Each structure stands twice: as C-alpha cells, then as structure tokens.
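The next part holds the structures, each set out as structure tokens.
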Structure P
Amino acid sequence: MNIDLQIILMKVREWYMKYGIKSITMDDVARELGISKKTLYRFVSDKDDLVGKYLDYEIEIRQKEICKCLSTEFNAIEELFEITVFMNRIIRTQNPATEHDLEKYYPHHYEKIVKARRSGVYNYILLNLKKGKEEGLYRAEMNDEIIAKLYLSRSESIHSNDLFTVEEFTSLKLFTELLTYHIRGIATEKGIIVLERKIKELETNNIN
C-alpha cells in the first residue's frame, strides 16, 4: 500500500474515535498500517506530533462538513438543524475517552481544539443570526453578539458538566431541545412555524 500522511490520519482518526487516544501506541499505528515505525516517523516526529496533526485533520473535516450545511437551499432554521444532526452524529460515534485523553494527556492540543470549536460556533451563530433576520425568521432587534455568546455558553456548559448521562449527552433529543430553546427565544412568528415543521420532520424520521 502506498502510504502518505492523509492515509495515516484517516486510519488514526478511525482508531482514536473508536478506542480513545491513550491506548493507541505508535507501534499499534505502524502495525495496523503494515509499515515500519521508521516509515511512520517519516511523517510524524512522535505521538504528540501525530495527535496534533490528527486534530488539524479533524478540525478540517468538521469545517468542510459544516460548510456543506451552509447551502442556499436551506433557510437559517433548517441550516441549524442540519448542523445539529451532523454534530450529534460525531458525538455518538466518538468514544468519550478521546476527549478525556486529549484533556488529560495532551492539554496543549486540547486547548487548540477548544479554541477552534469556540471560535467556529460563535462565528457561525453570528452568520446564522444575520441570515435569519434577512429571511424574516429571527427578530430584527436582537443583539447578535450577545445571543451568539449565550448560545456558546449553553453549549459549553452542557459539554463540560456531569448533569447529563452519556446516553443523554449523546442523544439527538438533547441537541434538539437545546436548539428549540435557542430558536424559540429569537424567532418571529414565521420562524416558529418553520421550527415546528422541522421538529415534526425530525420526529417522523426518527420513528421511521
């Protein structure tokens, strides 16, 4: 097999999301790829470097997927639902140990992904609020910066506390409730109609 950094990162991402980061050694990576450690070290200097490159790769993947949701065929509320379903899928398929290992053993890398996540969510919500106002789905008098920070604060508090079980935290229901809470506070009557339609669609799809 012709090996390159892209192939290595694709496989490492799969293993990290399934088993966590700490349990996967450089020997494991080389063996599973069918290459020598010498070949592996042509692409990364050590495991810390591999974790850093994996995170850059992960951030890039998530940004590309989110961009796919930012389609002109979706209005602002539909767009939020598309991104919510995507993020819930990521969380459900990722071993909770992955985030824990990052925070405990690679705090410098963990800080990087937290900053990227925070910046991405905040800037996206600002764009979504602007779009929703232009479409008449959101209230025109809102302070966008405050609303974006409130949304970010709620998202981070859910992510970082132990009030929710793993099952609750990874459920689409929790994400939908958070999104509904957010939209009902900012939507016009027209927006509420769109919101209720999207909730019914989501419930129907889950049943079927």
Structure Q
Amino acid sequence: MNSYILLDRTGSMASLWDEALGSVNAYVGDLGDAHVTLALFDAHDGLQFEVLRAGVPAATWKPVTNDDATPRGMTPLFDAIGRMIALAEKDNPEKAILVIMTDGEENSSREMKKGDVKAALERIEKRGWQVVFLGADFAKFSDADAVGLAGAKVMAMATGSMGASMRMMAKKSRAYFDGNVDVAFSAEDRAEAGEADVQKRKGS
C-alpha cells in the first residue's frame, strides 16, 4: 500500500506553501499503515523533480517543512506526472494512490506531452491504482481534463481548507487500501474544501 504525493513547488505556490506542507503532513498523519513517497517539481533549465521522502512508513514520517524546500520556478506538470508514474511503476506496489497538488497550469514540460501522460495514467488506472488532482486555491482543470482525469477525482481546495481536505483524502485513501473503494469527491467533500468559492474567485 503506497501513496505518492506530487507537490507543485513553483514560484506561484509561495503564498500557499506553509499551508500546502501542513496539509501533506496532515494527510500522512491520518494515513495508517501505508508507505509514502513525496516528490516536488518545478522547472528552471528543465524539469526539477526532487524526491523528499521515498517509501517512508506513515508511522515514522518526519514532517516536511520549509527547511526541506521552498517555492521556485515554472510548471512542468506533464513531465512531473510522468516521472512520478515511472517511480511508482518501478516500486510496483499492489495498491497505489497518486495525489497531484498544484496551483497552476502546465507551461514548461519538455519530456511529456498530454497524450503521453494520458496513456500513462490509463495504464496505472487499469491496475486499479487511484489518481486524484487537487487544485491549491486553483480551479482551472483543463490539464486534468486533457489527460483523462474524471471530474469525480478532481477538486479545488480553498485557502484555509487544505489541511481538512487532505485529512479527508487520507480517509478515502485508507478506504481504498482496505477495501478497493474508488476514491471520488462528493458534494460534501467539495463544500468542505471551499471549491465553489475558489471557482467564483479564480474561474473554472
């Protein structure tokens, strides 16, 4: 049982960074027996993909802080998703969930095109692995749509709600690990996350 968290560390995340890191720590704290891999991504002179935690048991997780990384660079979203999928496939767990958290749109990938990412996501979803796309105070999901992520697996999180949303995400992850329950966001989940407010302010 493995959870893979792909976190956008681009420059636009600066105002959200403390909350984003806190929400990751909250997620892992409620995750149970799973192993967790956390990778950050941005772009300057190409993709920068940094694995901060690799297959760490949730019970022994050391909270990630500003001492580990700070925001910078642009958004090579497709490249980063491709790298994370390759990492997960190399680990080859029986069950896996990929949590993608970003506050921006693809703007600098060089290795992967949307068709490549869509094919890779379809490949791991056929294995029963789960993929979710979380917008950090962000609600333009054209990139998620382009790579085939269903609406039920895509959600915007308002500032101030990210910790609660990620704890909810941990509960859904445990349900999947324990009983093959597909991860999907309900109307109640979206209300708690403040999605409507984000859509109103940022556009959908």
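Please state which of the structures P, Q yields 19.0 when mean count of other Cβ atoms within 10 Å over residues 51-58 is computed from it. Traced to structure P.
helix-only ellipticity at 222 nm (-39500 (n - 2.57) for each DSSP H run of 4 or more, over all residues; to 500) computed as -25000: which structure among P, Q? Each step should come with its number before you reach the end.
Values: P: -25000; Q: -11500.
Derived from P, not from the others.
Out of P, Q, which structure matches 0.95 when Rg/Rh (Cα atoms, Kirkwood Rh), for residues 75-162 alone is calculated? Here the read-out was taken from Q.
With respect to volume of the Cα convex hull per residue in Å³, the largest value across structures P, Q is given by P.
A value of 4.6 for distance in nm of label points 7 Å out along Cα→Cβ at positions 43 and 195, calculated from one of P, Q, originates in structure P.
We did not get these values from a lab; they are worked out from the coordinates using the rules stated. The shown structure was predicted, so the numbers you read here are calculated from the model rather than taken from an experiment. Cβ atoms are built from the backbone, for glycine too; each structure is taken alone.
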